[in-house]
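Below are structures written as structure tokens.
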Structure 1
């Protein structure tokens, strides 16, 4: 069973001079006043600007998938890459509109290809349904999950869409709940993930701006019920993971993120049982 389930050095110049003329010495000229250098606030607190304009993100996932059945064990490596652009078009509730511009999947050392039936570029929209809630896709419609692969591919964007409080400080924590809908082998899969975020520090980047490091942990459940080849199947599983984000508070935008996750689920039917374990590494670059 194959499935694509698938983060300064500053230079300090010290000038010292001695001028001599004849047998006397000259008193050094007074040093020029230092130019005003803005102080970068790495201790906090920080005010986060509201994001505006077009954002682009690239998401790369590499997953090692081990499938165990009654008679065999199989291990595959699945690689997926996603490219998308989006604009926040609403704040209360949060709303986003965008374009899926690239999505490719490769199995083991095979060539990365766009899944059959996925037409690119693909417009999409999503909206938040409440406080501390993740985004829910309104385009493509949920009923198309198993008819064409766009909705399943777009679920990776949930990692990019994190609602951040307007005022941050080291040690601040918050949570949200993300619900996903995807489809594998004609079986709709419903995921519920609780994510916990914590601001851990501020650090200087490029010598000119401060990035806030936000650590995220997550735990989730996966359920699915459907039919394959005329046979009813049931999928039950659990997931966990961590992610580290770098946020530019002045722009209100993330810069990068990276993390790992694990997913373990069991597929059961009247004739067979399969256990699947998936270990993934995910990187996001804006």
Structure 2
């Protein structure tokens, strides 16, 4: 991955260093991106992907724009051979440092002014993320939790109570609570997530809502920027090569088979998934991992 940066990176947790890491690790990317765009995540077809880059000067997309100066993360979906600028997501990132088991100095601003400006400029989806970074050792077990071992097809092979250090979990929960309580516009997606460079944490988030005032001229600028800077984008596929091979085999044997993406398109047609929860559930006597997708009117259990 070639990561464009606007300034020299001096420290491990400099913003652009963290941004590069939460893009380059596909499992980390999947956590926060699926929280911001669950509809797109569920409904993307077998040969779907997103092209992602960072630190994009906004004037490279539209010369008349100046604030905010750089777009921290730019995500453009594509399906088969077609780029889809009309589903572009832009993300403003703020880094929060946790030291000595407490949250350090918060950013001077939540980041809502930058996110709101991106929405006014006409980007289709806009989000704000607070990433909590820490080097603290997890050495104070203080809360009982359930520890799951996961086997084939998300089945839980064992589920046992343990006492765990909840320091990072509590920080993330409080951080997301502050974001959700202060958001000026419900159309802006939100997420909070811990990051230490070695583990994958679940993101707490609220989905972006499509911007009905998107700027078609800006979409052309996004397309041109991608075509002129393809080497600065990393491709993150929705399905792995193994999954694609297996689904192609199944569909060749049964072309009418109902696939997960077609089922999701049918269920969520015209419905905005606002938030997602991950749970352990018991189905037909077997424990499994499942997601609960909340829309404005209903909730759906997926496993």
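No lab work stands behind these numbers, since they all come straight from the coordinates. Everything numeric in this text was worked out from a predicted model, so none of it was measured. Cβ atoms are built from the backbone, for glycine too; each structure is taken alone.
Just a few scattered comments:
- Which of 1, 2 yields 19.3, 52 [Rg and Dmax of the Cα atoms in Å, for residues 168-271 alone, calculated]: 2
- Identity of the structure behind -500 (criterion: helix-only ellipticity at 222 nm (-39500 (n - 2.57) for each DSSP H run of 4 or more, over all residues; to 500), calculated), options 1, 2: 1
- Test item: semi-axes √(5λ) of the Cα gyration tensor in Å calculated as 30, 28, 18, pick one of 1, 2: 2
- Value 0.95, calculated as FRET efficiency 1/(1 + (r/R0)^6) of positions 64 and 152 (r between Cβ atoms, R0 = 35 Å, to 0.05), assigned to which of 1, 2: 1
- Calculated for structures 1, 2, distance in nm of label points 7 Å out along Cα→Cβ at positions 48 and 216 is largest in 2.
- Origin of the derived value 34, 18, 13 (semi-axes √(5λ) of the Cα gyration tensor in Å, for residues 128-223 alone; candidates 1, 2): 2
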